[in-house]
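As structure tokens, here come the structures.
Just so it is clear, none of the values below were taken in a lab; they were calculated from the coordinates. No experiment lies behind these values; they were computed from the predicted model shown. Cβ atoms are built from the backbone, for glycine too; each structure is taken alone.
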Structure 1
Amino acid sequence: MNQTKMKDRQFLGMTRETFFKKYGIIFILLLMVGIMLVVSPTFRTYNNVLSIMQSVAVNGCLALGMVFVITAGGIDLSIGSQLALTSVVIGCAFAANAPIPVAIIASIAMCTAFGFINGLLVSRLKLFPFVVTLATQLVIRGAAYIISDGKASSITNKSFRTIGMGKVGDVIPVCIFIFLGLAVIAFILLHCTKFGRFVYAVGGNINAAIASGIKVKWVQTFTYAWMGACAGVAGIILTSRINAAQPNIGSGYETDAIAACVIGGTSFAGGISTIPGTIIGIIIIGVIYNGMNLLQVNSYYQMALKGILIILSVVLDNYLNKRRG
């Protein structure tokens, strides 16, 4: 009798509960896309799809860094300010007639350095990640304003604009290929390397990780450094899109990255995440925001909905953690 019930509850070799935990988010995405295709004919146009793809590229790069930090048991609130710092550094590099590769390397190196500092403060001084990154958020934003003297400047290098606005074969944006390339690297790092296994171990049970000989402090530090590098890449794409170096950009981007990770199955408790889930999560965020814009939802309501999404994601995460326990 029990075996019969178990068979009835199985689908594709898994229980229904396991199946929907693993693949339910895909059905949610398909349902959202289906609804938008019906209620808004504009949703299916090429220009709109292009807009979603470009938005996903920036937020997706941030989420691919944030997933490492959260999986290891941390959080990073400074990434919005790192976008601004990247923009300012690129502007200064071009003002000094530096070539594009130099501007790109300098901006990514700067953000990686700040990420490394975040990691050192969290891992070496045992400070709370929330407090540390909240403070460095202000430091980095202040540095961006100091470097730029609080002024925005246009970027005259036309080739640089190709990064954010160019297309391959006049169809797929260049920034999508950058995002996908970063996703491949993130997937290999998290799912196919010893470092990735250490990240899961540290986030899952830090005491057990220490007992097993894992260098926990360095694992935590390098997750923040990776987050900084991803923020640098996202900042390059965003700066290329707006074609200007601005010290005031990036506000609120950290919430989108966090929401994408949690919606994609990353646990705030640490130790649980997947790169494919994170990618689907950021696409869902992109579709939601795009849909609200097409339906002319007031921006104030959009901001409130963003907060509600994060709350619901945390509630779901807590529920699933209890079920696992």
Structure 2
Amino acid sequence: MDKVIWVWIEDQAGQPSEASLELLGEARRLADKRGQTVYAVRLGAELPAGDLAPHGADVELIGLSDRLKAFTVETALAATTAWAADHPPDLVLVAATPQGASLAPRLAARLGFDYAPRTVIAEPTPDGGLSLRQSVLGGKANALSAFPAGSGVVLTMIPGALGLDPPDPKRTGQRRVVEFGPDQVPAPVTQVGKFIPANPATVGLEEADRIMAGGLGFARDGNWALLEETAALLGAAVGGSKPTLDRGWIPPARLIGQSSGRRLAPRVFVGVGVSGSPHFVEGMKEARQIVAVNQDKGAPLVGLADLTLVGDLYEILPAVARQLRDRPRGQDSEETDD
């Protein structure tokens, strides 16, 4: 029986997360080099029929059970372990999200595999093994790891480190649906009452769907609160450039750029008063939509942006904030992504 590459698919509101779709693209690249098959592993109660083949999956394994309505480690482990007997992987890719970080080391232990957290680059070696580069020391350095051929590995990959590949509509694959009985998936010890969306003010930049970042354009009077207030209305996490860190406007965890050790890939990135130096752009260029607010039409970030608002940020941000406040109550904030 041929071994395969597993990709753990993390669902958000019934749809695969972007971090999981990133992993499918990476798994496709590795599988093509290693001559393997990519299995997308999804668990839920009533999953939609969204096709993951265009994103790189050869086979989509869907596990259904009332006990899989919400993610818990014990039910996920039971279902994936049952599958491992019939579809044994030698490599498992999991997004380094809170959910993935809780599952991956336990899955490695259950399968008897090595565990490699916070991977940013994975490459096959000539002898059939795997070479990994992992983020360590809070993203300030990388560690190199090598695994010989035949060794099973569960690795987590940092969201945004890879970038999201466009789907290939010509790719097709198989779908296998398994309904798990109560004897296969135990009743979870923990119960999930409801899902509470993360607070953009505290969520890590790597996990934020929207990011609003400021730069030296705020140096005129340092009214950084204006950026924070607008970001809160937009539902965006706040970040900044190196000069804003030096001035104490943001903590180190909110630094954006090459020196932060992170490559961010939010759905929407808004740069306000940011010129866009190469070091800054390296940390956010994978964003799906980029908006620039700047007086300088020649700023590098303006050239990279999908939409630019040229003018005084102290006039533009209050106007944007007023429009956000005047939105009809209950209007879906996702509309701001389009």
Structure 3
Amino acid sequence: MTVFASDNVTSACPEIMQAINNANKGHVDSYGHDQWSKNLDKKFSNLFEKDVKVFTAVTGTAANSLALSSITPSYGNIYCHKISHINVDECGAPEFFTGGAKLITLDGKNGKFSAEELNKNIRGSGVVHNTQPSTVSITQSCETGVVYQINEINEICKIAHKNGMKVHMDGARFSNAVVSLNKSPAEMTWKCGIDILTFGGTKNGCLDAEAIIFFNSEDVGNFHYLQKRSGQLLSKMRFLSCQLDAYITNDLWLKNAKHSNFMAKQLSDKLSRINSIELAYPTESNEIFIKVPKSIQDHLNKNGYSVTPDEMFDGSIRFVAAWNTTQEDVNLLISKIEEKL
């Protein structure tokens, strides 16, 4: 049973599948010259209340790595949290795509680093023997499910820009963070100082759709060539672009995220009332991390749940709610846990 194992294990939502089916008609121009691809800049500019440039990718790893490669030289540093996805889950892709840039990892409570933590670790600027401070990357919502507050993003961006660095946001679960903070996409990004965003769709109802969004035209540069060289310029781009088009039409992305956040909160509240269970982090989006006795872990695994303690997350186990999580899913998990109490 893969329920709650991840928001990657779900099916694509009906609206996305319908969009793909609608695009699957006739002959249209290839390599991004179709109507859906050409319309993405306008649609995302309306969403973010600013003229933006949008590129697509089929995986979050490609989107993050391409975004970072566009703003980080091969001799540069990328500052990120030590448990960030780009540091522990992307198989060296950021280093590969940038041609050798160095990830500098930072500590911080609940999976977030502070502006102060960033500031005290910046070093080597102008010193030929050191890699150069170039980029800061934050994840929103972060790997623990906790959300960066607006003032926290502002302060991080101020320190980064003061030191001549660009700021990247890994938004694999950006939708969940927007819902959690009840702020506009603009307030969450460029108005805080974010320079480039990877806007995730795959975890929130899309089939395989991620967007790389440039908020500053001067940062785009030769990105078209980076996209092509990486294999992310699809010949039948319409099937990728139509997903993103449908995803942000009629606020589908927010509807899905509201549901997953709500179901996560339902599960978190029920789990927190069980004496033998401890929440490892606050539940602020669609991820729940808990510490449970091994007897409960074993029982859940025997009943088909995927439960593995992770020392990176203080030995806790993770449950993830998704766009199609049901109340029955929540109740069944709780009942299975209660069988061992």
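Here Cα extents along the principal axes in Å was calculated and came to 65, 48, 39; which of the structures 1, 2, 3 was it taken from? Provide the component values of the computation, followed by the final result.
Working: 1: 77, 56, 37; 2: 65, 48, 39; 3: 59, 56, 32.
Derived from the structure labelled 2.
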Structure from which 14 was derived, relative contact order in percent (Cα under 8 Å, 6 or more apart), options 1, 2, 3: 2
A value of -7000 was computed for helix-only ellipticity at 222 nm (-39500 (n - 2.57) for each DSSP H run of 4 or more, over all residues; to 500); which of 1, 2, 3 is the source structure? 2
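Which one of 1, 2, 3 has P(r) over Cα pairs in 10 Å bins from 0, in percent, for residues 131-194 alone, as calculated from the coordinates, equal to 12, 21, 28, 35, 4?
Values: 1: 17, 21, 33, 26, 3; 2: 12, 21, 28, 35, 4; 3: 23, 55, 20, 2.
Among 1, 2, 3, the structure yielding 12, 21, 28, 35, 4 for P(r) over Cα pairs in 10 Å bins from 0, in percent, for residues 131-194 alone is 2.
Comparing distance in nm of label points 7 Å out along Cα→Cβ at positions 83 and 243 across structures 1, 2, 3, which is largest? Each step should come with its number before you reach the end.
Working: 1: 2.0; 2: 4.9; 3: 2.8.
Top value of distance in nm of label points 7 Å out along Cα→Cβ at positions 83 and 243, among 1, 2, 3, belongs to structure 2.
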